[in-house]
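Pasting the structures in now, so scroll down.
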Structure 1
Amino acid sequence: MTGFTTLLGEDCCIVEARDRAMWSAGLLEAERGLTVGMNRQRLREYTAGRNCARAALVHLGFPGLPIGKGSGGEPLFPPGVCGSISHTDNYCAAALALKRHIAALGIDAQSNRPLEAPLYRRVLGRSPTKDFATQGFCEGTLQFSIKEAFYKAIFSFCQRHVRAGDLIVELLAEPGHCAIHSLAPDLESCLAPFTVDVRYTFDEQRLYSAVALRER
């Protein structure tokens, strides 16, 4: 079981890069052509992400297909498939689903530590608090992670870049659940046909966030 399994359920196939070889080899020729100019760390993350996503594609019935890259840097999956890749501090995972189950999907993992103060203020609009000691996670890091997952889901679906001021993330009373409130009319219109399922979990090492858009 992965950190994302409880967030996304059986509709999704989730693969983590647990084998060291997944970080260093296995790219298909078409994928290697997209690595020009990458530094060593970026190439390592890219390799792990593509290997995870390709393994998930095999599970969904799409074996041996290269995963391209879109104009916004997003991974390109076969028609009928949505998905997302995330990596942080020697951790990488991909989550894929058939679009007949989920219209768009975004995941994000972050190391479970407080954000630097400037980034915290940019994400939450206020100075850092000592919430880590009482909650087991930093609210700033969690909000950052949820927004990253939401950005991935939205861009893959409607090719729209989402700015920090376009939405508010509300942590709900039920642990692990959130609500996203859109402040941009065009974004609200884009989301209208869907329910937006936003969930998170955490352990001592990482925070995991997932956003799934499902048809109403």
Structure 2
Amino acid sequence: MFSTRAKIVTFLAAAWCWSSEAEEFLYDVACPGVNGELKCPEGHGIVLVAMDYGVKSSANCDARDQPATVSEKDCMHTAMAGWAKQLCDSKEHCLLPKLNEKMFVCDYSPDNFLQVTYRCNKITDVDTAIICEGESAAIQCEEGALHIMSSNFGRLDANTCSETPSKKTFCTSAVAHQRVKALCNGKEECNLTASAEHLGEPTFCDDNPLYLSVDYICY
């Protein structure tokens, strides 16, 4: 058993929970060949609002926090915004992959930039559970009921649940978040199994073991 499995479920006492107070819109413009990167101050979580694209000549690549002139065409894949929200919402820091042709249904160019519009909301009391592939564990609330903030089955970092570092860190299941929400929201306790059978087959993965990550609050 890997050392990272010493506890099948790891609770990170991050002290997060959504507040109604929202900040102004923020922007990240990732020019060609650069990962998108969203950042919030400590104690705040990302709320992804929109994803747009445009050509490099319409952006200032040295000022990626300044909004650029984006395309009026609706050519990004319809699943992209939901997938990015699954990766980033409720986190203080989030990396997005470099733009590639699989993210588009038309108008793709190697000169395209990605612009993400987002907010940073104050948060408190969020717990994170990590369950390695093939394992089962329960998440529970001592008081109140579970509310799932975000979840992913796949791999979003190099080392969790793996002895060999992975280079595929945008490995996700498109259906995992909805399935975890359906299983857990509104319950005091919820049993979860980290497997493709239960959570859908992830894509953009290598042969390293996968894991389920769940951010949740009790309310």
Structure 3
Amino acid sequence: MNNQHIQLQQKIIHYRSEVAKYKQLLQLAETELKREQLRNQYVQKQLEQMDEYERTIEHLKQQLLFYEVALEEEKKRKKEMKQDIVRAHAYFAYAVMISEEKEEPTTVIGDFVIENIGNTPLNDPIICLRLRPAHHAQLSGKFSFRHVQEEGGWTFAVDNWREKMKEGEYWLKPIDETTLLPNEQLRFPSFELRVIQTVVVEGFVYFRQLKQGVSSFNHIVINK
């Protein structure tokens, strides 16, 4: 009986020792788990920060590229400004008045506008207004075959102007010697077009520096 009691006591002591040992091991495991969780949280935070750094770097790269391109364009623009740029622009500004009577001609009132969009003066402008077909409309305005007209008037620029008019071409130039400075405008003003049948009106401008000519940005097209 005493032996059994002693053995039982020894087992209890052993089990208590094992329980204490495993409690300690459990605490160590829990501590290690918490440490690992904290480590994972730290690593995750670092990864998120790395993502943010990468986005910032990409944004800075884009900004750098933008400013590099802008710098190149400004250098190019500065270089162009040092060069003579010979450039002109022309267009029609007009209004159409349709008669209530279908048989009556349609009237177009307008200006032919020329602009110097370069950086150098343009001399001796000549314009050509071309009607196609020639006999479908009649053009009139402030121009004369004589070189004696009010200031700001226009005259024919070619000797065979009658033949050219029959072909539908009106070659005109300012009566006064004209130089168009950069950003300045010149107008062939208040012309009148009486349209009998469908017609297309094209415009061209020539200068001493632009002998090849420039066609107008727009055309007048009247369907009748």
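Each reported figure results from applying straightforward, stated rules to the coordinates on display, with no laboratory input. If you're wondering where the values come from, they're calculated on a predicted model, not measured in any experiment. Cβ atoms are built from the backbone, for glycine too; each structure is taken alone.
Quick look at the numbers
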quantity	calculated
Origin of the derived value 4.5 (distance in nm of label points 7 Å out along Cα→Cβ at positions 62 and 86; candidates 1, 2, 3)	3
Test item: helix-only ellipticity at 222 nm (-39500 (n - 2.57) for each DSSP H run of 4 or more, over all residues; to 500) calculated as -14500, pick one of 1, 2, 3	3
